[in-house]
Structure I
Amino acid sequence: MPRVPAPSPEHRFSFGLWTVGNPGRDPFGGPTRPVRSPADIVRLLGGTGAWGVNFHDNDLVPIDATAAEEKRILADFRRALRETGLVVPMATTNLAFDPAFRDGAFTNPDSRIRAYALQKSMRAIDLGVSVGAKIYVFWGGREGSDTDAGKDLLGALKRYRDALNFLCGYVRDRKYDLKFALEAKPNEPRADIYLPTTGAMLAFIQTLDHPEMVGLNPEVAHEQMAGLNVTHALAQAWDAGKLFHVDLNDQAPGRYDQDFRFGAHNLKSAFFIVKFLEEVGYEGPRHFDAHAYRTSDEGDVKAFARGCMRTYLILKEKAEAFRKDREIQGLLAEIGAEFRSMRPFQGGYAPAKAKALRRHAFDRAALGRRGFPYERLDQLVVELLAGVR
């Protein structure tokens, strides 16, 4: 088995301040670890081989900070970035925690709250750009409903669209080198969140004034919460040219948003995610939106961060072994074998092609007898991951 390389900036691994900085709080209990400053979190990551650190506006600068406090926090943060060599590839706005956003931000029925959400987002965009962010994520955690009785669904989607059009205009007017990435989630904290899946987001993007500026940030746990296949969502986003960012973590289907260490629950799913990203040549950030267990102390938090990156690199090596495995590749060649007699019917429509295809006689019984050796192939994947191949 080849030695797994140590994580380094060339792998483009990033973490959020809210991930390694999570103090272990959950809905049923308070913190189990000290709250660390943003600069301290950067320094913690600086020794792990990580490349980037991301933040919500209020992860970095508390929502009620004074101008003097903000200046001091930013100076400390920038100093820590210089000391560690970490960069800020992505930033985002917290439009979920403050009570003002209890019924959403961009889709809130109160026009004052919608205007405040735009103001907060503009200021947060300025902050992100000031430290080098090139991608800006929008997660609509409160953009949804707990009951549809009081919601105008078409009106809410229009408000969502108007907000993103406004912010695209703001970025263009300021001449920022910035793209937006929308992050889908089916539920939690709202009963039903608008645009709950990658496919829904893709359709929505095409209705915007500047769809070229807006892509996706699929998250492993969010797709799995909906019972969906994460790799399929990544492929759909990539096929549309919209895979701007990706959030890697893990999740048991049907559970709350667990944000486990990448690969901690479903290693086979994690393998196919890594295999896909590496094979298509994805060059964006590989961001770990995950938390250490609540039982972890500060040393174990660093082990959690290293574990996310190490698992990705191990699975990258496994993907390369998959590509070189002669038995696996032989089965794939058998499954995908081309039939020369079908070549005249391939490709786009042409009248002559359609006419010839209508006349062609197929042996339906023979087609029905053909088997596909997926059991053998899947077992080889299991053996590869188990380290016996």
Structure II
Amino acid sequence: MNTLISAIKDKQKIMFANEGRLLKKSFFGLLILTLAFQTGNFGNIVRQSMVDAYLAVSVFVGFTLIVFIGLDSLTKFDINSFLEKTKKLHVPIASFLGAIPGCGGAIIVVTQYIQGRISFGSLVAVLTATMGDAAFLILAMEPSTGLLIFVLGIFVGTASGYIVDMFHGNNFMLANSNIELEFQKLKKTFVSKFNVFWLILFFPGFIIGVLLAFQIDVNNYLQLPSNINIVVLLGSAGAILSIFMWSLNPLSDFQCSTDKSRGFLSRVIDTTNFVSTWVISGFLVFETFMYFTSIDLKLIFDLWLPFVPLVAILFGFLPGCGPQIVVATLYLNGYIPLSAELGNAISNDGDALFPAIALAPKAAILATIYSAFPAIIVAYSYMIFFE
């Protein structure tokens, strides 16, 4: 993420500029679409992966985002004022805001810490509880697991925060800056023109996705010419449009989901496209690896099972939500155990780590390291007692 930090007198602004990002995204999107139009068995595998990713994951992520971003857009709740009035409960509040799917609540807590309004323990709590945009994916595919991670995040984050404050005190590494979080002022983008086409594909795609989830063969119930497969047609079109819109969107994935100044529909569509692209990438990484190597990745993970949660936890150290979506995709497809996903969910900080690294790098790094301890404890405890 291109982050520009400028100091103007006693006020610091976190500016999230978007220049230079579009070229990288366009290249990545073009690469995926190029693979999709390959001929032969490999091309069929790529296209089937895109269809599966869109109809089995993306449509449910979109529905989940409609619910959560809808609630977020409708509420007039002033979190900054609330934190000011509840100083004795900052740690559990920070954990709760961090556990909410997405990164918006966690980013608010991080900026409150940078301004010196909450303790370092609260920063550890929110980064421990945060799962970021990967939470939408888990909730869409396995609601019960998503709820488990939500509750676990609050509990573990709160316990970690109080323990850190108990050892370090409330004034440890406390910053004292006046921070404003600003984005490049682009409420509508070029890809917004395609929102109507996205919706035209999304609603029937969601219905088909639900039917497929109940093992209903949709093609048997639709009177279409024998050479037309509605599942493949709609899934391919939805996946291609999602990648196309994401790759040409000048906004960062961070801004797409957290900038409340943008419209509800644009936030839902742009964030769904981001998650969809990473889910498709996760599918393609696995399928491409299997196609060219014929290695049983599941067998490898099973052989190295004791180390899989640790690797997932280390992945959680990577800033941003993309790598964590890949880990969640591996779990949902049965390649890594739930213990690994729990470890990753606790250790990863989502996009909330970006502003923390920008203005309080030492605190951000230390808080991330601290989050590894509860991640290891939870992941391996679950593995020992339940797997």
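Every number here is computed from the coordinates shown, using simple stated rules; none is lab data. What you see is a predicted model, and the numbers here were worked out from it, not measured in a lab. Cβ atoms are built from the backbone, for glycine too; each structure is taken alone.
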>> One of I, II was used to compute mean count of other Cβ atoms within 10 Å over residues 85-92, and the result was 15.1. Which label is that?
In response: II
> Where is relative contact order in percent (Cα under 8 Å, 6 or more apart) largest, in which of I, II?
Replying inline: II
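helix-only ellipticity at 222 nm (-39500 (n - 2.57) for each DSSP H run of 4 or more, over all residues; to 500) computed as -21500: which structure among I, II?
Going through each structure in turn, the value belongs to II.
Assign the value 63, 24, 16, calculated as Cα extents along the principal axes in Å, for residues 37-92 alone, to the correct structure from I, II.
The read-out was computed on structure II.
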> If you work out mean count of other Cβ atoms within 10 Å over residues 29-36 for I, II, which one comes out largest?
Replying inline: II
>> With distance in nm of label points 7 Å out along Cα→Cβ at positions 69 and 229 as the yardstick, tell me which of I, II scores highest.
In response: I
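Work out the source of 0.97 here, i.e. which of I, II gives that when Rg/Rh (Cα atoms, Kirkwood Rh), for residues 237-284 alone is computed.
II
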> When mean count of other Cβ atoms within 10 Å over residues 109-116 is calculated for each of the structures I, II, which structure yields the highest value?
Replying inline: II
> Hey, distance in nm of label points 7 Å out along Cα→Cβ at positions 125 and 221 derived from one of I, II reads 2.8; which structure?
Replying inline: I
> From I, II, which structure was Kirkwood radius over Cα pairs in Å = 23.0 calculated on?
Replying inline: I
